[in-house]
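Dropping the structures in below, format is structure tokens.
Just so it is clear, none of the values below were taken in a lab; they were calculated from the coordinates. Since we're looking at a predicted model, the values are computed, not measured. Cβ atoms are built from the backbone, for glycine too; each structure is taken alone.
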Structure 1
Amino acid sequence: MESLKVELYEEIKKYIFRYLDSEVEFILKVGNYILESGGKRLRPILVLAFAKALGKENTENLYPLAVALEYIHTASLLHDDVVDGADTRRGKASANRVFGNETVVLTGDYMYANALYLFSIYGDIDMIRNVSDTVKKMAEGQLLELKRIGDVDLSEEDYFKILMGKTAVLFGSCCYVGTAFATDKKSLRESAYNYGVKIGLAFQLIDDLLDYTADEKKLGKPTCNDLREGKITYPLLSIMNDLTNEEREFIKKVIRDLTPSKEDIEKVKLIVEEKRGTEKTLEKAKELVMEAIKELEKFPNNKYSKDLEKLAKYIVERDF
């Protein structure tokens with residue numbers, strides 16, 4: 001992971017502000033505010049790494065596409081924070097808190113449009129189709145999650161549908177675009193997409209795990225946010241069948257309470273820990289990562305494919 005980051009991160013950083021171009025001052029202010037907050041830049045790194053794994057050295061025209069996919073991710077974060085009423089993002093005040101909901105929503109719209117504009121110039125019709133479908137599925141995932149808030153009967157199948165839309169499809173699209181830039185082979189494009197989806201699911205599972213276990217300073221936001229918002233995630237979902245009737249009724253109350261007390265939150269955390277919810281989440285994430293790594297067997301055995309394997313393993317080792 002580190003070698004990939006060192007090699008590609010600075011280049012991505014250089015391009016990421018170049019294409020954020022608008023005559024409207026607020027768009028630049030909001031865009032720069034959230035982009036300067038940092039982040040792992042995993043998505044554009046994946047785009048470039050897959051192209052390089054297939055021997056594509058001339059990637060000048062790939063950088064705008066990698067950046068466009070980061071814009072899509074950034075736009076989704078802007079919209080998410082408005083929907084969730086978030087106060088913090090990456091350790092500082094969220095953009096909606098600083099600039100207001102209306103400005104942030106419209107800036108997110110602009111970033112989606114700018115991303116698709118970059119694809120219309122530097123991409124091809126297959127990439128545009130893939131990315132457009134991804135944006136559609138992201139919206140569906142967010143809406144599905146919104147409609148299932150407070151639903152203690154959420155099934156594992158529906159939970160993973162939410163994860164697919166929220167996170168996994170964009171990871172898949174990043175890997176697909178990088179591969180499509182380098183090769184016409186459908187089987188390689190599909191394997192790259194599958195790798196991305198698998199690590200995307202694992203990434204979100206670890207996010208859900210960290211929401212229960214992380215150090216708040218490292219995480220950059222309060223823990224147990226999902227619980228406070230009435231969202232059931234895998235650490236809790238995985239133990240629902242192991243609960244006593246009394247525990248289940250208590251969790252129902254907490255999930256449906258708009259302002260659960262700190263004591264109630266701590267009690268849920270203790271139940272999740274005692275029933276091995278966090279361990280089950282980590283096990284599921286590791287299983288998905290191993291499935292993702294298997295998809296890399298179709299790719300040349302070189303520095304970049306090895307780095308992609310390391311990146312997949314990093315997903316389940318991170319603590320923020």
Structure 2
Amino acid sequence: MELWQSRAELRALEDWRRQDSRRQGKLVLVPTMGALHDGHLSLVRAAANLGNVVVSIFVNPTQFGPGEDFEAYPRTLERDLELLSALPVVGVFAPPVQDIYSGTEEVTVLPGHRARGLCGGDRPGHFAGVLTVVNKLFNLLGPDIAVFGRKDAQQCLVIDQMVRDLKMPVRLVDVPTRREPDGLAMSSRNRYLSTEQRRQALCLHRALKAGRALLAEGCRDRAALMNTMGTELRAADSVEYAEVRQVPDLQAPDRVQGRVLLAVAARVGPARLIDNFVLSVPQTGGADITESYLLGTGEES
């Protein structure tokens with residue numbers, strides 16, 4: 001496994017792509033901000049089934065807003081590399097900030113309507129920062145495929161819109177959320193939580209399960225679903241949202257069917273936590289509610 005810590009060192013990746021016979025396979029990028037856990041590793045394992053894997057590790061300053069945890073965000077490169085070394089990874093790109101942002105940029109990538117509300121509502125500029133850095137990583141690494149975690153559902157769909165609108169030659173794949181045995185979604189921010197706060201954080205998963213149960217009973221009323229989820233979410237220190245949207249365009253109809261996103265965000269102690277279910281919901285009926293997908297992975301082999 002190679003380590004590239006600057007843009008200049010990426011010449012080695014270019015040489016590998018030209019010379020290595022394995023280049024007959026696809027180059028698959030797994031973008032991360034490091035502080036890796038088994039959720040990230042599940043993305044890498046899924047990516048390895050699609051081609052030759054490159055992982056990027058970069059804590060992107062432009063997607064953090066004022067008062068957010070950019071400075072405190074865990075940076076554990078040595079441990080991350082140790083975890084990745086046990087997996088089929090061609091190389092890791094872990095550049096310094098100055099290699100990605102010169103400080104003189106005047107152009108950013110602005111998101112479309114999918115960035116409205118949800119995480120985009122309380123975090124102005126967040127998705128512009130996400131799209132800009134993903135664009136830069138795609139330009140620098142030239143992946144054929146990029147793999148993202150389904151837990152960041154709105155991010156996946158905002159990136160999907162960028163790729164479609166700008167005609168980028170990259171296939172996007174989303175991987176199901178990895179959970180702890182008690183249902184808590186794996187997150188680098190979980191390490192901020194005390195034992196009691198971690199128990200408290202389970203309210204996010206309970207809220208999603210309550211929404212799914214109501215769908216299974218036949219409810220298709222968006223407001224009723226949001227109210228039920230919000231009631232469970234009150235156990236958090238503060239609630240940002242309990243939302244129900246259509247996939248992929250994140251519209252908010254009065255009644256839902258087809259691919260549906262149940263999404264929650266709340267603060268527990270020092271951590272801002274998000275979680276979601278992506279479900280296939282029939283127009284009528286009850287219990288036939290199944291897990292669905294975001295980025296076409298249910299349509300492509």
Structure 3
Amino acid sequence: MVKVLITSASRKVVLVRSFKREALVYVTDIDPLSPAIYVADFFYRAPLTLSPDFIPFILEVIRREGIDLIVPTTDDDLSVIASLREELLREGAFPLVSSPVVVSTCNDKWKAYAFFKDNGIPTPKTFLLKDLERGRPLPFNAIFKKRFGRGGRGSFCLNEGELIPENISEDYLVQEYIEGKEYTIDAFVDVDGEVISVVPRERILVSDGVSIRGRTVKSGELIHWGKLICGLLKPLGPINIQCIWGDRGLFFTEVNPRFSGGIALTLASGADFVRWSLSLAKGEKLTPFYDFEEIYMSCYNEPVFFKSPARGEKR
């Protein structure tokens with residue numbers, strides 16, 4: 001059976017359960033109370049991803065357990081695992097991550113904006129906060145985002161005419177606020193760069209940056225843009241593209257080269273990103289799939305019970 005290592009498992013219970021149907025699942029996390037570790041087969045307590053202890057820790061787990069596939073799930077994890085690609089492959093572990101260049105482009109929202117703009121992909125006007133004069137009125141409705149933030153944490157909106165804050169750090173972007181429906185385009189790309197599947201879904205209700213109510217939509221335009229962006233960016237494995245569609249048209253705002261927080265809906269629609277990930281690790285050829293179902297999803301919190309916190313060794 002394939003052995004899969006999912007890093008920073010946290011609350012990604014759906015992802016862990018989906019892999020468990022066809023594989024032995026090992027997870028890492030820094031928090032022994034994270035729910036996903038109690039769903040996995042095995043758990044290792046990890047150091048912080050950017051600490052000097054993380055790389056030796058990951059390599060030790062991979063060697064000890066004979067891991068076949070490693071699935072990073074956070075921006076920091078993506079950067080570190082991408083830098084280790086050749087070493088991981090020598091150890092027999094397939095890293096489900098794009099190249100360091102792609103990861104860097106996606107993790108940095110300013111680079112992502114430049115990618116969209118340079119390739120003629122519609123995107124909102126965006127500025128570095130450090131290039132704007134503090135205390136001046138905004139010329140448009142704007143959303144302030146952390147340049148390297150994730151999940152919408154730290155983001156806030158201001159209206160046209162309100163003053164640019166003077167008391168926030170310079171690691172923010174100021175992006176024109178676009179009114180419209182929010183969409184995520186989940187896509188999967190194989191090792192040869194072929195786009196295997198594109199599944200657009202409307203984010204009807206979002207909590208902490210994750211869609212908790214949504215629906216898949218067979219939109220030819222969104223599928224076209226998903227294929228085009230993947231062809232230009234050249235990612236590997238799962239990728240999710242964020243966009244807004246309103247009266248002014250379609251605008252792309254972010255791209256993340258990993259499983260999306262709302263991947264449960266895409267999996268349920270018939271696009272089996274998990275099975276394709278396992279196939280990549282086994283060197284199997286993938287067949288394109290676009291016959292997904294149009295369905296709705298509504299999420300709720302489900303508790304996980306345990307007698308005592310996990311201590312971080314094999315369970």
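Worth pointing out:
- Identity of the structure behind -7500 (criterion: helix-only ellipticity at 222 nm (-39500 (n - 2.57) for each DSSP H run of 4 or more, over all residues; to 500), calculated), options 1, 2, 3: 3
- For percent of Cα pairs over 22 Å apart, for residues 86-173 alone, the highest value in the series 1, 2, 3 is held by structure 1.
- Structure (1, 2, 3) behind the derived value 22.1 of mean count of other Cβ atoms within 10 Å over residues 54-61: 2
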